[in-house]
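None of the figures in this text is laboratory data; all of them are computed from the coordinates on show. Because the structure is predicted, anything quoted here is derived from the model rather than measured. Cβ atoms are built from the backbone, for glycine too; each structure is taken alone.
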Structure I
Amino acid sequence: MAYVLGLDIGTTSTIGILIELPGRIAGVASRPVTLHAPHPGWAEEDPQQWWSNVCAITQELLRSAGIEAGAIAAVGVTGMLPAVVLLDDMDRILRPSIQQSDGRCGKQVAELRSEWDEAAFIAKAGNGINQQLVGAKLRWIEQNEPHIHARVATVFGSYDYVNWRLTGEKAIEQNWALEAGFVDVATGQIDDSLVAFARVPRHAIPRKSVSPEVLGHITAEASESTGLAEGTPVVGGAADLIASALGAGIVNPGDVLLKFGGSVDVLIATDRVAPDPRMFLDYHLVPGLFMPNGCMSTGGSGLNWFANTFAGLEAQAAANLGLTVHQYLDTLAEKVPAGCDGLTILPYFLGEKTPIHDAGARGVFEGLTFSHGMGHLWRAMLEAYAYAIVHHIEVLNDMGHRTENYVVSDGGSNSRVWMQIVADVLQQPVQRLAGHPGSCLGAAWTAAVGAGLTDDWSGVNRFVTRLDRLEPDRSKADVYHAGYKRFRELYHRLSAKSAGTQ
């Protein structure tokens, strides 16, 4: 049977999966990615590191599976969006990528809002004027790095960059283009006025590709670097959150995916377009469907930062027990009561995207006393992201969307402690999945469909089984209701105070 390769250009790691049709995972490999924050609110990465990771991963998967490169029938690439990669007219990388979680461009967002009525912009572009827009990031570069801006010849995203390295073809995948703010949702086409809004030449924006279309084929140069066979088809790609949702089976109204990767994403499937400035709008991979969603600036990246910065002693204790530091911290958090004895954290370490869209927001530890230990701090971090999920659900409900069946995926869902906290804060059952390796699976299946190996989008479910269903502890409802109220009030109090001092 045919093999298909899926690659995920993630914020914290690059992951590859090799699947054998119709339903076997033949191998998974990953390499870490370094996230740089040279200034508060900044988030940058090196695109060359993504490519080096891809080359190492593909060769490892071929070796471990014991197959020839020609056995791989198609390649699909997914990644975070809308990260911004810039090339000059010699196709050289101009600067580190500006990540989707980067919060430096609050001033430029305000400028954009002064130039275009936001209601009209939302009606045209499907998304609000916020820090997610590529135009805001490009304006920051224009104003702060004019020597870079003057040399921009190509603007695209993380997986678009990898697709180009694989095929030599430049294109922007449909969801990167939509979230970037370049697509007219009524026509589905890149709109010249929206590109002009970003102050870059029209020719700097490549053509738009549809996720399952065959974008190009592995070049001789890419073959030499990756070990893949020259001529292997590569499809247009997929946004990581949408690819993950496909793999989790989120295709019916009322289904909700909570994706716990480097950021935390909240996604639902729908057949209607209802743009709202508080949330993002993306295309579903299944033709005819859309996927309203929210994406926090941090998630796993926030937990990693906390563990790396504060849990040195715990890391040693974890190693002695054969645990990861995160697993050890979970055991400490289990011993702490719900609500963390009054400790509340705002996890806005890179500002925050949905639903508050506040690039100036910051992380806050409130109510910290000598009675709090490492278990309290870790549990408060886990609760903070759960409270932020509830905030997203409230907004989605206000938009008229049902949120009934909760599925959790990606690396963070392996923490049973964290997922139980999520169930308790939501007061809804959450379904964990087994065998869901994340967005790379959706990328591989998109490639299988695009290459004509299958026409069954639901076939991806063969690779994933349902694990345990975590029921909410009803006795904790009042504690978490009060905790969520503190969480929301804390942000409003501090943001109002900040506004009053400006």
Structure II
Amino acid sequence: MLLRYAFYLAALAGALGAAGTLAGCAREPYGPSDARAPAQAALPLPAGTDSVRGAAANSRYAQHGSFYQAIFGRHYRRVWAAPVAAAVLDPAHGAPGGGPLRPRKAGGGFQTISLSLQGPGGREYALRALDKDPRKTLPPLLRRTFLLNAVRDATSAANPYAALVVPPLAQAAGVAHTAPRLVYVRPDEARLGESLARLRGHLALLEAKAGGEAADVLNTADMLAQCAAAPTATADGPAFLRARLLDVWLGDWDRHEKQWNWAARPAPGGGTRFAPLPKDRDQVFFRFDDGALPWAVSRLVPKFQTFGPRYGSVPGLVRQGRFLDRRVLARATAADFARAAAALQAALPDSLLVRALHRLPPAVFALEGPRTLAALQARRAALPAAAAAYYRTLARRPAVDGTAQAERFVVRRYFDSVAVAVYAAGAPGAPPRYRRTFAPAETRALTLRGRGGADVFEVHTAPGRVARLRLTIVPGPGPARLATEGPRRRLTYRVAAALLR
């Protein structure tokens, strides 16, 4: 996650001569081998123990003085060291209702340590360690250096228990969610095989994967492939917009396409509509810019946005999700964003915020609860403005995608706007599959992308001055054709050159 941050940190550490803190080889392991308090960790955990008290996510993050924290950030160090209670994971009865959990495969991305499990009825579960292992974010030659210590230490910018707060908020917002439960994995746990080895002795979140009730759950790549194959398959744009505004409100900046699954459900009128299923709420309430170095890095890498009463840079906050945003929210207008923001405000009263925050362990709520509540309230009040900024970010360079079937793209260029409609080719009189008007005050460049078939691109330009909005046409692999009426001023560039011959 923070590879670039590590290199900035390395440079500053060398300048400051922080040899005792960061220099040398990577520490193995980075943190206690057992989450329990030292006196308890020195003793075997008795058989049949169903809960532990005084455990900590990783107390090592808090073992730094005020000077270090002034440079590298206070982050959530006290939260990582806070004593919490957790149920002991029992694979024989760990599923809701008391069913067994069986290991399937180790999971996780560049940092997450996780294990996929299967419960009764084939229901899928995920077991994810609270702490991270970011070694894969570094090149192999650097993984045994102090740079690994640096990126590990940056994990303290995340609140390890924030995902516990999300379910009631998502439920009220009409957003699909999981229901994570805090568990402790026994140091001698062997019933889930060696794939569990890296989680032994640590705190983790156990949750049923979202969408288990759906007949078919796809990842983002497969969902987009189906949507590109035929117009009868579409992503649920309004549901995705609700989910993304919830992300913005919670400060969850790491929402790239791999952070979503999609449940296939019948669409009204036929076809398939894919409902978004968010996952991996690791960066909710992210706190990063409270030290000199991370403050500077956050200005250079704007996606690292700190959760607080103010939103900071909304374009930076949504940057990780722009690939998916541009495809799923292509139809959403400024009015759609405004309505969704107002609905979210109304769905999140103070009583709900307090109830959700009390899902944090008591020691963590004592440290962060009041401050987080005040920030959520301030962000809720400013949500319409943040939604408008989000819309403007996406409206600057939108794209209109076709499908693998033959389509007719009709563009009408006026003095103050550009109207686009997409029709099924060979279906005169049929309503458009897509229709939207773009204003040059919001949009600088518009791209039309064909996916295949005998696509036709019609561009009608009104006499006189027209909106200064650059239009780019990207034909698909089929025999595309361009038909123009009026001058071709500022029509296209590069990719579409073949159509102009």
Which one of I, II has distance in nm of label points 7 Å out along Cα→Cβ at positions 100 and 420, as calculated from the coordinates, equal to 5.4? II
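Please compute relative contact order in percent (Cα under 8 Å, 6 or more apart) for structures I, II and give me the label with the greatest value.
Once relative contact order in percent (Cα under 8 Å, 6 or more apart) is tallied for I, II, the winner is I.
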If FRET efficiency 1/(1 + (r/R0)^6) of positions 244 and 452 (r between Cβ atoms, R0 = 30 Å, to 0.05) is calculated from each of I, II, which structure is the one that comes out at 0.55? II
I have 25.0 for Kirkwood radius over Cα pairs in Å, calculated from one of the structures I, II. Which structure is it? II
Can you spot which of I, II the value 67, 44, 36 was calculated from, given it is Cα extents along the principal axes in Å, for residues 172-459 alone? II
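As an exercise: helix-only ellipticity at 222 nm (-39500 (n - 2.57) for each DSSP H run of 4 or more, over all residues; to 500), calculated from one structure in I, II, equals -11500. Which structure is it?
Value -11500 for helix-only ellipticity at 222 nm (-39500 (n - 2.57) for each DSSP H run of 4 or more, over all residues; to 500) corresponds to I out of I, II.
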When distance in nm of label points 7 Å out along Cα→Cβ at positions 84 and 444 is compared over structures I, II, which one is greatest? II
